[in-house]
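Peer 1: What follows are several structures.
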Structure P
Amino acid sequence: MAPYQSPKLTVQDIAGMVQGHQVHRDVYTSEKVYRLEMRNLFTNTWVFVGHESQTPKKGDYYTTQIGDQPVIQVRHSDGEVKVLNNRCPHKGTKIAIDREGNTGKFFRCPYHAWSFKTDGCLLAIPLKKGYEDTGLHQTENVKGIKPVGAVYNHRGFIFARLAEEGIGFEEFFGDSLSSIDNMVDRSPEGRLEVAGPPLRYMHKCNWKMLVENQTDTCHPMVAHESSAGTAVKIWDELGNPEPRPPAMQIIAPFMSPYEFFEDMGIRTWPNGHGHTGVNMSIHSDYSAIPGYFEAMTQAYGEDRAKEILDENRHNTIYFPSIMVKGPIQQLRNFIPLGPNKTLVESYIYRLVGAPDELLSRTAMYNRMINAPTSIVGHDDLEMYERAQEGLMSNGLEWVNLQRLFEGNEDFSSEAVENGTTERQMRNQFDAWSRFMTSTMEGHAEAAE
């Protein structure tokens, strides 16, 4: 199938950008494609918003965005977490500007003082008599701040679908939720709490590059040779003394050979979800934390505790835009800000009832690997930005995803394969194509 030539993107154009073993470079570089992603993909899939522990008390709120749409996560008076569009129904002013806070019993627009309950319902309008006999009561505006289409709280993690109708939460995620479940089950009390604000890190590249990278197991020993490789070299020169400190336990596995990553395995689920580390991962050999297994055994029994802790998945991608690391209680949120600009948020969580040493190790991992001042993260950033620049070259129009490709792949059921396959990337683009085109059917033109 030839690449599209039309100045306007049609259903056929978008579908033609994904051809199994390859994708057209415009999926990463085109402003038109980006706008369609915001309208179709991020509107009709279930996207991570936040964790319930970010809004623990009634009136607590947290602002973020789903795709390019600003939203508010807020704890309502009934104790439930709501997700509202961050827009006053009067003039469109953003209701909440601060990243987080407590609004009390209601939101008040800073422009004209329209006020709303924390579920979005209109509470009061100043000088309301000025709207008598104007027909305001017949408009959508008088209903208040519009909630998003649907909200689901899974084990404390808040997801939302902007569209009022569409695929259900459990249908969309299916068995992939087992990675979140394992992360939460690692708490002796079965609860997580967010541990402070996330680390935020801007990337001058397309958001899908970061999502793909999470299950790319052929780059660590190459891209991270200058960072992790240097640390391992120095440690070897010191005689490789044991026990290894936590910092070395974290960074050394990045230099594992190809065979290690092949043996790890990759699992894919429908709708673009998947994870590395089926059999083991770079997190498998961390030293035991005193008292932790005992606490887990008391909570779950020895067999169940061992089952939970023996599951050491590496990176789980929840399409379209988050990655979860269960063994170290981390979540990375990839927020698209343009075709060539992505904000990454790296959250860590406390295992309620577990020793504090676990949180200390998690925080160390986040600083070493994912912080703006990290050791390893800058290697990836360099590659993303080089790729974004390189894709502007007219040398080739297609990006290759052909590793361990057997043709005519079926992504409708779970599969486990060699840990260096690019199947999960192809799985993501299969879901991308379906959700991008499903709401375009019947529309002759998708974007100008």
Structure Q
Amino acid sequence: MSKPSTARPPTAKPQIRVLVVEDDLVDRMACRRALAQNQDYEFVLSEAETGREGLRLAHAQKPDCVLLDYHLPDLNGLEFLAELRNDLGEIPVPVMMLTGADNASVAVEAMKRGAQDYLVKDANRQYLELLPAVIQRVLRERRTLLEKKQVEENLVQAEAKYRFLVEQIPAITYTTALDEPGKLLYISPQIQQLGFPPEEWLADPEGLLKQVHPEDRARVRAEIARGYESGEPLRCEYRLFTRAGKVRWFLNEASLVRHASGEPLFMQGVLVDITQDKDIEEELHVHRQRLEELVANRTMQFEKQAAILESANTNLANKLDACTQAGIALKKYAEQLADLYHNAPCSYYLLDPDGVFIQINDTGLKWLDRTREEVVGKMRFADLLTPASGKTFIESYQQFKDGGQLRDLQLEIAREDGTSLSVLLNATAVKDATGRFVMSRSMMFDISGSKHAGQAMPL
């Protein structure tokens, strides 16, 4: 009796879907044979004899790559690229141009118009030997480009999401570049407490070092450089000048922000005004000096020194208690900010460009009668409205993304228990540096208690 075979089935090769837009049947067959011989990938081919057919298949099949012959019966390669672009002006699929030896300059122009690469057809069809490797390289470059674009979009969304909260805390928040120590990429509006608008500091090459006291500057530069080189968190105290020339003490705490791969991206930190603490330290220093003087003369004025020492200790305890109370007050202030946000008498929320919730406070969740897990990142605001209000919101939201402001829009929220809630919506658009819409920052008021449902509530 023969033993059953223990040989493992061959591992399936990864697939690459390729659309060949070529009117020459012989060239198409040659491409198919060349790609079929590849040992690493299985190339799944679709074919089109005309440019129009190629455009139709490119949109319908969304292949991984398009091999495009420049000379087609109805379109040339440049016209094909122009019509392949989407509404954002982007070419959604990598295109590799195939052109004759006498059209190399045309292929270069195609690269400028959006083609990923090109190969020059030769009479002996030796270009086909390069075809699999070039396709793989084009796809690798495409993946790298898309990953970089996604990282950039994630950074923009993260900045928009947290900037609103960062700019409310009683501290100056900033980020600095790694190639130029101290060069600011962002600084929060709280810098105005020094008398400067954020734009002035961002435009200055010295950035974070702009107003450092001369006696502290060398030390601060060394501390920042050490943090950049070692990757360790930065913590240092130094003096800054206000625009009026007054000196304020600040505590600078910062750390490197890294990519998921571990690559350092930028330095992020906060500047906390500790002038009052420094004043207290100076007072304590004065008290210590006074105590030393009293101790030096204790043999002559023992009783008097004892009374002064007791008074000084009392003052010292009061100062330390004041510091403790200030810390408690700061913590309570942070808790009050969170409570004010989540339990405000109105709903605060953020929507992405598609109208999906990015963030919402507890008041809004109570009105919607839903949990944060159900809403954030999953539900569109329009889906929570009555049909008529949903239509009104979608139309208004499109106009709002262009105009940037939405004021006193009355809507009806449809609750799961069958009831509805009349609300008044106000929103402001958040855009990136290029003017592209990132998200909406919105406030919603319950106007169901108004005498007339259409009557706007005063803000």
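Here, each number is a calculation from the coordinates, and none is a lab measurement. Here the structure is a predicted model, which means the values were calculated and not measured. Cβ atoms are built from the backbone, for glycine too; each structure is taken alone.
Peer 1: Name the one structure among P, Q that helix-only ellipticity at 222 nm (-39500 (n - 2.57) for each DSSP H run of 4 or more, over all residues; to 500) of -7500 was derived from. Provide the component values of the computation, followed by the final result.
Peer 2: On the way: P: -7500; Q: -14000.
Answer by label: P.
Peer 1: Let me ask you something else. So distance in nm of label points 7 Å out along Cα→Cβ at positions 16 and 392, computed for just one structure, reads 5.5; which one of P, Q is that? Each step should come with its number before you reach the end.
Peer 2: Numbers: P: 2.5; Q: 5.5.
The structure behind it is Q.
Peer 1: Among the shown structures P, Q, from which was the value 34 of percent of Cα pairs over 35 Å apart calculated?
Peer 2: Numbers: P: 34; Q: 60.
Checking each candidate, the match is P.
Peer 1: From P, Q, which structure was distance in nm of label points 7 Å out along Cα→Cβ at positions 96 and 408 = 6.1 calculated on? Please report the intermediate quantities before stating the final value.
Peer 2: Values: P: 5.1; Q: 6.1.
Answer for the origin of the read-out: Q.
Peer 1: Additional query: Kindly point out which one of P, Q the value 23 was derived from, the read-out being relative contact order in percent (Cα under 8 Å, 6 or more apart). Could you put the intermediate results ahead of the total?
Peer 2: Values: P: 23; Q: 7.
Only one of P, Q returns 23 for relative contact order in percent (Cα under 8 Å, 6 or more apart), namely P.
Peer 1: Then there is this: As an exercise: mean count of other Cβ atoms within 10 Å over residues 232-239, calculated from one structure in P, Q, equals 15.6. Which structure is it?
Peer 2: It must be structure Q, since only it matches.
Peer 1: Continuing with the same structure: A value of 0.8 was derived for distance in nm of label points 7 Å out along Cα→Cβ at positions 88 and 112; which structure in P, Q was it taken from? Numbers along the way, then the final one.
Peer 2: Numbers: P: 0.8; Q: 2.5.
Clearly, the read-out refers to P.
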